[in-house]
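We did not get these values from a lab; they are worked out from the coordinates using the rules stated. Every value quoted in this text rests on a predicted model; they were computed, and no experiment measured them. Cβ atoms are built from the backbone, for glycine too; each structure is taken alone.
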Structure P
Amino acid sequence: MDELCDIKRVIEITDLTKKYISGGGKVILALDAVSLHVEQGSFVAIMGPSGCGKSTLLHCLGGLDQADSGQIFVDKQNLTDLSEEKLTLYRRDRIGFVFQFFNLLPTLTVWENIILPVTLAGKLDATAETYATHLLRETGLEERRHHLPHQLSGGEMQRAALARALVKKPALVLGDEPTGNLDSVTSERLVYLLKSLCYKEGTTLVVVTHSHELASHADRIIRMRDGKIEA
């Protein structure tokens, strides 16, 4: 019982509801009173058919979108109470994002894109550069260090986006199909990298995916359908 009491719930979501209005004026219930919790240092995969609300849930968790009602606590901080300025700081300092479409800055090299989060946070020092170099090596991008995004393959851009998300050792990493553009060997290698970060640094990892292979590595799988948690 004592061991269970020591488990820290880093994410607490209660009755989260989000509606959209379609072009035809129809109300779409993207999230329907969703409640869940996630323990610190765990790897959680969210699965479900397209349009079930899993990406909306991820965006709300990352402070990129706001729900209509309900609450989100991340490490006891209520995101629903934060101003836009404080949400920006939350995203900068606490979250590592791995977007499905990379979002690499086209005028920056692979190296410059990877170190961008620590540069913007004013934390680019020798330790950060050493870790960025480690990520460059682990993602197999050493020979692409000085290349621009348009000179990379889709898989290489995905790996660069992953390294950028991890470089500041964030408390929470959010991924939208983080291995969607990778071959099976590279995907396996990067899943190992993500899991090692969870276990060594206490980082919490939440990913949205259709990949059963990726989800099989998770500590917990959450299945959604029609804006609700199904299982």
Structure Q
Amino acid sequence: MSVNVVVVADTHSHSLPKILEGYDADLLLIGGDWSYKATPQEIRNFTADLKAVRPQFKQIVWINGNHELGMEYNLAASYNVAEETNTIHLHNEEIELDFDGQKVRIWGSPATPWFGGWAYNYQRGKEIAEIWKNIPEGLGILLVHGPVHGCLDYLPWSEERVGCEELRKKIDSMDAPPKVICHGHVHIGYGSRQLATEKGHIVQIHNAAICTERYDPTNLPIRFYL
């Protein structure tokens, strides 16, 4: 048996029911930036959207992203939304889910390298490495908002790779890295590819940013199987 997974990120207050129309799966992952600033109205809309799509999935797991400014200093607000919608919110923590006997371990975090002082921003180097050091070995899925350095993180207009170097170092150092890493954040990096770690492991990477650089929600949800 395999676990059917759908992942989206960077929906930026566009309608989740519309984006996910026709999709159902065992698990829906939402990789942050579901709003522009997580205003009270956006939080209410997101709550309503989660309730609307909840019947399409056995489980829904979500994280915040750098646009969720209204959530950053009120951690309870995210867990309240999760409780009201019967979904799971992760904040630098792990959950193990059971799908008819197949267990899936997921660790989720909203952290991204410093970029303009948005939410959940950490300085590159030692500060953000303190977050990533807690990623456990042997995960099925790592759900983060931003990409690892060197993978689906390229900005052609500045010829920069903006993914997190410390996250890449962590993944490269692991004896049992995550099977799959899901993220968004870099809209232009939408897509999937495989990453070979320094220890010879292959990790599947999905950048599931639904919005384009112009914030048009035209990219499709990504489906994969565990």
So log10 I(q)/I(0) by the Debye sum over Cα atoms at q = 0.13, 0.14, 0.16 Å⁻¹, computed for just one structure, reads -0.68, -0.80, -1.09; which one of P, Q is that? Q
Once FRET efficiency 1/(1 + (r/R0)^6) of positions 103 and 191 (r between Cβ atoms, R0 = 25 Å, to 0.05) is calculated for every structure in P, Q, which label goes with the largest value? P
Can you spot which of P, Q the value -5500 was calculated from, given it is helix-only ellipticity at 222 nm (-39500 (n - 2.57) for each DSSP H run of 4 or more, over all residues; to 500)? Q
Once relative contact order in percent (Cα under 8 Å, 6 or more apart) is calculated for all of P, Q, which comes out largest? P
Value 1.6, calculated as distance in nm of label points 7 Å out along Cα→Cβ at positions 23 and 95, assigned to which of P, Q: Q
Consider the structures P, Q: one of them gives 1.00 for FRET efficiency 1/(1 + (r/R0)^6) of positions 55 and 175 (r between Cβ atoms, R0 = 25 Å, to 0.05) as calculated from the coordinates. Say which. P
Structure with the greatest value (metric mean count of other Cβ atoms within 10 Å over residues 79-86, set P, Q): Q
One of P, Q was used to calculate mean count of other Cβ atoms within 10 Å over residues 31-38, yielding 18.0; that structure is P
